[in-house]
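Here, each number is a calculation from the coordinates, and none is a lab measurement. Please read these numbers as outputs of a predicted model, since none were measured by experiment. Cβ atoms are built from the backbone, for glycine too; each structure is taken alone.
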Structure P
Amino acid sequence: MANEDLSKLKIEKTAFSLKPRKRKNIVLAAGVIIGVVILVVLFSQGVLSPAVEVEAVSVSMTYPSQTFTILNSSGYVVAQRKAAVASKITGRIVSLSVEEGNHVKAGQIIARLENDDVIAARNQADANLNATRHSLDQTKAELRDAKLSFERNRELLAKEFVSKAEYDASEARYSGAQAAVAAAEAAVNSSRAALQGAQVAVEYALIRAPFNAVVLTKNADIGDIVTPIGAAADAKAAVVTIADMDSLQVETDVSESNLYQVKIGQPCEIQLDALPDSRFRGEVHMIVPTADRSKATVMVKVRFVGKDPRILPEMSAKVAFLLREVKPEEQEPRMALNPAAVVTRNGQTVVFLIQENRVVETPVKIGLQLGDMVEVHHGVKVGDRIVLKPLDKMKNGLRVKVTEK
């Protein structure tokens with residue numbers, strides 16, 4: 001009986017198997033709901049939405065003078081006084097006292113050539129001059145003696161104390177002494193001229209600076225042979241090349257069709273490619289009175305107003321021809337951007353700053369209009385990339401892709 005009762009006992013599996021299945025369905029449904037919510041949130045935040053293609057501009061520094069610039073051109077800095085200093089004679093350099101970058105004064109000795117032979121010739125000419133001077137002194141003494149003898153015989157002849165023959169002899173001696181003095185004086189003048197020529201020859205061996213300048217290049221060195229024409233083998237024509245830094249001007253070509261906008265004395269602003277962060281004041285110095293028919297341009301020379309040691313010959317330059325002088329408060333650059341990138345949102349002036357492929361709505365303070373740019377005081381910095389368009393689709397955090405042009 002007991003065994004039969006035990007054999008009839010059974011466990012209903014269906015009652016217990018339904019509960020885990022319901023629990024699993026509930027968990028699955030909850031996961032789906034959470035996933036949908038997450039997707040909705042991500043899409044609303046733009047995380048999963050496709051990147052919007054935008055055009056971008058950069059914040060840059062600009063000068064107020066750009067608002068009253070009427071013409072731009074390019075050219076080069078050129079020294080108006082420049083010389084390749086050479087020798088008038090052929091010789092070997094034995095002394096060179098300058099190098100590149102040295103400042104030299106007018107008349108300063110730059111180099112010296114071998115000059116022992118010309119110094120010897122000068123000394124000989126000096127000695128010859130001294131000899132002719134002594135000879136002149138001697139002939140003048142003889143002239144004085146002959147003159148006294150002639151005058152004395154003339155008085156004695158009147159009293160018949162001397163013969164006519166003695167008088168004639170004294171007169172002839174006196175005339176000969178006068179001729180000897182004239183010859184001696186001519187010899188002195190000749191010797192003096194010879195000495196001057198010898199001194200000039202010595203001076204030719206000394207190469208001097210013709211004006212105040214800076215040494216640009218050194219073309220020869222100690223031991224080199226220099227010659228006026230540079231035709232000899234291994235000979236140098238110029239020892240150094242120098243330039244007067246006070247004579248630097250920008251030579252720029254202006255189109256014939258725009259020449260009417262340029263006039264003598266017109267204010268200009270000069271930018272050098274080597275110094276992009278600086279602007280230099282200038283003014284039109286000369287309009288060269290001839291045109292280049294191959295380029296249809298006229299050369300205009302613009303001088304610098306003020307000196308700057310950073311300005312060097314042959315630097316490339318850009319010239320802006322202005323309507324008026326730049327005021328002191330307009331000489332410093334200002335941060336600016338394209339005004340089309342600025343919008344008003346919720347009563348604030350904002351731009352959309354691009355950071356790691358997303359836009360950040362950034363409030364800015366706008367200043368004066370600077371030509372086709374607008375001044376911005378704060379909120380961004382130079383180099384920042386700002387969305388230009390489409391601004392109507394922009395919102396904070398939106399993922400974007402910059403279209404390259």
Structure Q
Amino acid sequence: MDKERIQAALDRARMYIDYLTVASDVNVPEAVVADEHRFFTWDNEKRTPGVKPYLYDWSYYNGVVMEGLFDIVEAGGDRDGKMSDYVRRYLDAMIVTGSDGKKRLSPNLAGYVDHHGADCYKTAALLVRASNGHDDYMEICRELYRDLTDETYVNSTGHIVAKEYTEAALGHNYWHSWAGDKPPKFKVWLDGIYMLQPFIAHYAALTGDTAQLKLVNERLAWVASSMLAPNGMYFHAANSQRDVCPFHWTRAMGWYGMAMVDVMEVLPEEYIEERKASLRLFVEGMLKYQKAEGLWTNLADWPVTATNRLETSGTAMIVYTVLKGIRHGWLDKSYLNAAVRGFLGMVDWKIRGDHLEDIYLKASANNTNNYEIPEYYLPDEGKGAGPFIMAYSEMLY
């Protein structure tokens with residue numbers, strides 16, 4: 001591909017990323033976190049009127065934006081240290097010192113993380129990565145890991161997550177949500193695989209918990225066998241091979257792809273060949289539906305329409321997944337052009353002025369078509385801006 005075109009796209013992407021984060025006079029981490037009436041501009045799930053429930057600063061869509069910046073740091077793209085500083089300012093703003101002298105997540109900002117569901121744990125993966133293994137970040141991770149994996153730990157609502165909200169029949173996967181003490185219509189969502197497994201895997205690898213790493217592999221293997229559709233893509237959610245939410249939402253599949261490559265970084269070698277085969281199958285299934293512009297539609301196997309647009313978040317996730325898979329040698333370099341085309345397509349078609357367009361807000365795996373709501377295509381939404389930053393970081397390599 002044309003190196004000058006690629007460099008121009010990288011420069012344009014970097015301008016957007018800087019404008020959204022480190023150069024923004026609005027998205028100032030400590031100021032946003034400290035004020036219940038302020039929100040990051042990418043936080044489109046904020047509640048109105050302007051009072052923040054405590055989950056929303058410690059949310060996965062804030063977490064993926066910050067984790068994308070940390071990816072840039074690790075890729076050598078933090079020219080002046082501003083991104084590393086920005087990420088740590090966000091994390092530090094979430095932490096308070098208890099009466100016992102221990103550092104923990106602020107109960108006002110993340111108070112019900114131990115019983116709400118999968119989404120609440122995603123940002124913990126960033127804490128593991130930003131920790132040196134024994135600092136305050138790691139102490140917080142220890143508590144969050146206990147919430148998920150300790151079969152003796154009773155959470156703040158009197159339940160044991162590791163026993164009550166995981167099932168052997170689901171490959172020991174967690175229910176996507178356990179708030180309200182009852183399962184959702186579909187217990188396993190591709191979204192939730194990404195929210196939980198990279199955190200669990202990285203912490204388990206750091207602490208030598210081989211039993212939990214075995215479970216992580218089992219969970220991914222269940223998804224690979226139970227949620228794969230005949231067309232080579234994956235269902236958004238499922239309770240079994242026969243009981244599925246029959247939509248192929250690109251972002252859900254993107255969450256799953258990112259989960260695979262993020263987990264494979266730390267899985268024991270004995271599981272890697274199995275996961276490589278699943279990764280190749282996933283990528284080959286997705287590439288069949290890549291459009292001429294380089295992007296994927298919101299529902300990947302449906303044509304482009306006014307309500308099923310070329311969509312940014314899912315595209316960014318697939319680009320990240322493929323590029324990271326190639327970088328680690330899990331995927332053949334023959335997939336490279338498709339991934340680069342995806343990145344260039346996002347820059348060419350979706351960066352408009354200072355904004356990244358056509359990021360779908362949310363979709364529920366409830367067996368209804370809630371994937372084509374025109375009002376849900378938004379600019380700069382965190383669930384797309386974060387993965388776009390991650391895709392950019394992989395382009396740097």
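Brief remarks on what is shown
- Comparison of P, Q - label where distance in nm of label points 7 Å out along Cα→Cβ at positions 223 and 359 is highest: P
- If mean projected area of the Cα convex hull in nm² is computed and equals 51.7, the structure in P, Q: P
- Which entry (P, Q) yields the derived value 26 for relative contact order in percent (Cα under 8 Å, 6 or more apart): P
- Distance in nm of label points 7 Å out along Cα→Cβ at positions 79 and 103 derived as 3.0 - corresponding label from P, Q: Q
- Identity of the structure behind 33.3, 107 (criterion: Rg and Dmax of the Cα atoms in Å, for residues 159-302 alone, calculated), options P, Q: P
- At a computed 16.6 (mean count of other Cβ atoms within 10 Å over residues 55-62), which of P, Q: P
- Of the structures P, Q, the one that -11000 was derived from, the read-out being helix-only ellipticity at 222 nm (-39500 (n - 2.57) for each DSSP H run of 4 or more, over all residues; to 500): P
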